Every structure is written in C-alpha cells, then in structure tokens.
1. Taking distance in nm of label points 7 Å out along Cα→Cβ at positions 31 and 159 as the quantity of interest, name the structure among P, Q where it is greatest.
2. Distance in nm of label points 7 Å out along Cα→Cβ at positions 87 and 255 was computed and gave 2.8; which structure, P, Q, did it come from?
3. To which of P, Q does the computed value -24000 (helix-only ellipticity at 222 nm (-39500 (n - 2.57) for each DSSP H run of 4 or more, over all residues; to 500)) belong?
4. Name the one structure among P, Q that mean count of other Cβ atoms within 10 Å over residues 63-70 of 21.2 was derived from.
5. When distance in nm of label points 7 Å out along Cα→Cβ at positions 103 and 263 is calculated, the result is 3.2; to which of the structures P, Q does this value belong?
6. Compute Kirkwood radius over Cα pairs in Å, for residues 39-94 alone for each of P, Q and report the one that scores greatest.
7. Comparing mean count of other Cβ atoms within 10 Å over residues 55-62 across structures P, Q, which is largest?
8. For structures P, Q, which has the highest computed value of volume of the Cα convex hull per residue in Å³, for residues 79-222 alone?
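FYI, it's all coordinate maths here, none of it is from the lab. Owing to the predicted nature of the structure, the values given are computational and were not obtained by experimental measurement. Cβ atoms are built from the backbone, for glycine too; each structure is taken alone.
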Structure P
Amino acid sequence: MSEAPYDPAAFRQFEHEGWNRLSDGYHRHWEALTTQAVPHMLANTQIAKGARVLDVACGPGYASGAAAAWGATTLGVDFSENMIALAKTNFAELDFQVADAEDLPFPGGGFDVVLINFGVLHFPDPDKALAEAYRVLKVGGKLAFTNWAKSEGSGITIAMRAIIKNGAIEVGLPPGTPLYRFADANECESVLNGIGFTDIACTELSLTWRLPGTDTLMDTFQQATARMSGLLNAQNPEALPAISAAMTEACAPYNQSGVTVLPMPALLTVGTKA
C-alpha cells in the first residue's frame, strides 16, 4: 500500500492498534467466514483426542474452540490484548494469552499441532513466525495455515478495485507482507522447505462470504479489518461515497434474495516437522 521502506516495527504497531480497535467488529462480521476454514485445518493436521494444539493469532478463539471440541488440549495466543479478552469471553473454559507469533514464549517441541488461521498476512516477519511454529512443534508435528487467494468476485478484489478507481492506494500506511504472497502454493512450499518442514501440501478452499445486502461491504471492512480499514480511513472523505457506490455496484451480481454471497477462496498449507 506504500512505497516507503519496510519498517517491521511500524507495521507491527499499525496492526496491533488496528486489531485492538476492531476486535469486536471482526467477531461480528468475519466469524461466519473465517471459521469455514477451520474444519479443513483440523482434518488435514489429523488432530486426535489429547493432542496439544497451539492456535497462533487466535483472534476471538475460533480455531481453539473447534480443536477443543475435537478433544484437543489447546492454547491460543495473539498479540492483541482485546482479541485475547474476547477469546476468553467466547471460550471461558480454554487457555489464551498475549504473545508474539515471532517470539513465542514456549520451549521447543511442546506442541503436536500449530494452527494459524488467516494470521500470516498480518505478521511483520511471517518467515520468522513460521520458523517459530516449527521450533515449538514436536518432531512429526504439523503446521496448518491459511491465506486468502485471488478471485475476481472476492470482497477483497471488489474493495481494492473500487479504491484504485475512485481513491488512492498510496496513502502513507506502513507497508506489510504482500496480500497474496501466501496464496501462491510454490511460495508456501519454498518457505516451509527452507525452514525444514516436509510433506508439504497446499489445498484450495472454496469459502463464501454472506453479507446482508449489496451496500454493506465498505462498512464491514471499515469495522472489522486492520489493513483495509486503515486504507479506507486514510482516503479523502470526498472520495468515500464513490468508493462505496463502486463496491455496491460490483456486489450486485452476487445478490441472492437480498443476501450478497461473495466467493472468498483461500489456500490451506500444511507441513510436517522433520
């Protein structure tokens, strides 16, 4: 989103402030979407009863809750204090704590599975975070992470096109990991191979995002996502009506009896610690 030199500390602060501010909005608007990936993550890591599972960038605790329902012993971590507070409210019987994905406060080899559901994009140094996942896994343990994939009709594509046409992309936000870096199976395999993972498999997931109308996409992004919210909030206020109108128009073909159903494909990547 910016041509400025990459500053991991600035990006981390931007993400931290964003997710603390938007934790409740994320829970309201994204739960029904992001949780669609979780059963695939659990099945592909072969989580068994009693497995020790670490849910990194746990947000409101969805993956932890699902893994616990499968009989796993879970621990969820997130760098956002408000997300952790929300997770503790949602799943009071489970364990959650504030922690940095790039510097996990755990000894090596303590977990059977590490899950990262749509969190990798938000790490200042995702390679370091994935290496930390490797470190805390037992030999033979599995990592699973998801990332959004490209799609002509996805909410992300619709929003970005509306902003490019009617607003500005270069608005001085701290640059972060490229949006679709981990939507590339070859890139995922290369990164995990370099860390030491084996048996790497990438699976495309066909998720759908149901919105309560064609005119709600911009408000949803503003209320629920750190990067897109920051981009929209940095626009010239005079451009916002045109941006919103463009999103509404692009959502119209996806209207189904008053509900907007957008394709939101994702890529699930799984690797095993050698």
Structure Q
Amino acid sequence: MAGNNPTPTEYIQHHLQNLTFGLHPDNGWSIAHSAQEASDMGFWAVHLDTLGWSIGLGLLFIWLFKKAANAATTGVPGALQNFVELMVEFVDNSVKDTFHGKSRLIAPLALTIFCWVFLMNLMDLVPVDFLPMLAAKIGALFGADPAHVYFKVVPTTDVNATLGMALSVFGLVIFYTIRAKGFSGFIGELTLHPFNSPNKLVQALFIPVNLLLETVTLLAKPISLALRLFGNLYAGELIFILIAMIGLWQLPLHFAWAVFHILVITLQAFIFMMLTIVYLSMAVEKH
C-alpha cells in the first residue's frame, strides 16, 4: 500500500492505479512506481494488470466452453453442460430477435462478448485488498517497494480495455455496413440522411449538415459503449474501496453491496452484448 498507514486519499489512489509498463524519459523501459511516472510514459504505456486479467479470463472462458463441448452428451447432462447450453440458447434467442441480417459470426461474437465481459466484471466481487496485497508481497520478494506495487484486478474499470472492445465493435460495424451496402452506400448514409429532398440542389446543401450529424452519431456508438461499461464498473469498484476503509462494519456492507452488484455486472455485460447486436443489425439493414 501507499506506506504503512496510508491516508484515505492515498489508499483510494493506490487501488485505482494500474500496474503500468512503458518507456520513461529518465528510467527507460520500466514499471511505473507512481501515478506521475505512469503519466510520463505517455500514450504507448501498457497496463500489465488489465492485459493479464483480460487475457487470462478470456482463456478461462474458452477452456470452460471447450471442456463442456468435449464432454457433451445426449444423455443426462452435467452441471457445466447445462450452464453452457443455457448460455448458448439465451444468446441465440437474443440474436434471432435483434439481428435481421445473415451472418455466422454474430451469435459466437455475442456469446463471447457476454461471457468475457461478465467474467471481467465478476472480478469486482473479489475483496479489494486481497489480490493487491498478494501482489505487493510477491513484489517485495523481488525487491520492490510494496507501496509502489499497483495491481487493479477488474479490467473493465480501465477505460483502455472498454474502449478497445468498443473500437473492435466499431470496426465490425464499418465492415458490415460496407459489405452490405457497398462503399457508396456507406457514404450515402453519412451524407443523404436524415435530411433529404427530391431537389438535387437542396440535397447538395444538406450534405454538410447530414455529414456532421451522422458522423457524430457514428462516433458516439463506440464512445458511449465504452464509457457506459467503464463508468458503472469504476463506480462499483470505488464503492467497494470506500466500504473497505470503514473498518468493523465493512463485511456486512460489502456483502450487501456485492449482492446488489451481481445484478449490475450481469446487466452491463448484457447491455454491451445487446448494443453490439443492435449496431451490427443497423449496419446491414437497407434503407
């Protein structure tokens, strides 16, 4: 932690700081020992904890579903097979009800998004001091100052992770739009809507306005997708940190907030999945 007896501000800042690796102007390629060093590393610094937990939880998702697929039986299914079949059916029905095009990618993509985001959100229920303190002890074994060992365990509380996923969805939206309507159709959507006129001259005057409005609408999709998930999970993690600071009463309050937060983490995974399906469905719809 930030010293043996950190102030409340130091305690909160320590928990909200990522384990950052990058090129520091003075120290070269290194791990940041403070928020200022992390800031000095600039745009190309990477958050090792976010990447590690994201990749690890993604591999956990793949392993669990592969294990269920390998052990699948037409007889009496086990608990894991029941769970996987329930998830697949739930996502499949959501896609059928929302996506009006034809694509073999959408359902697996939606399943991956829901399960992966849910697992990352689920890390918010781990006691806030447990893994950071464990990381500090491991760092001390290698000569690091425990006060300078940062470790965030909820990837979706890092806007870089949520924005990265949202930009991937944005790229798919652009791809599906051009594939379904052609490049001219994509440009037409940006320049000929929402205002149009049968008069060619008037329509030409509308093009700059349409382009401005539709470009803002298009760019708002990944930004809102990323910030919605980030904001909700960041706020939830911050409340857990504040609860951990109050001492004796933290366990009952932690339990009460954790029970409520189960709904939040599930709902946010569902919203991210559904908005992805909706955006891709809009991309392939003909006007």
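1. On the way: P: 1.9; Q: 2.6.
The maximum falls on structure Q.
2. On the way: P: 4.0; Q: 2.8.
Going through each structure in turn, the value belongs to Q.
3. On the way: P: -12500; Q: -24000.
It traces back to Q.
4. Numbers: P: 21.2; Q: 13.0.
It traces back to P.
5. Values: P: 4.2; Q: 3.2.
It was calculated from structure Q.
6. Working: P: 11.1; Q: 13.9.
Once Kirkwood radius over Cα pairs in Å, for residues 39-94 alone is worked out for each structure, Q has the highest.
7. On the way: P: 27.8; Q: 14.2.
Top value of mean count of other Cβ atoms within 10 Å over residues 55-62 goes to structure P.
8. Working: P: 157; Q: 185.
Once volume of the Cα convex hull per residue in Å³, for residues 79-222 alone is tallied for P, Q, the winner is Q.
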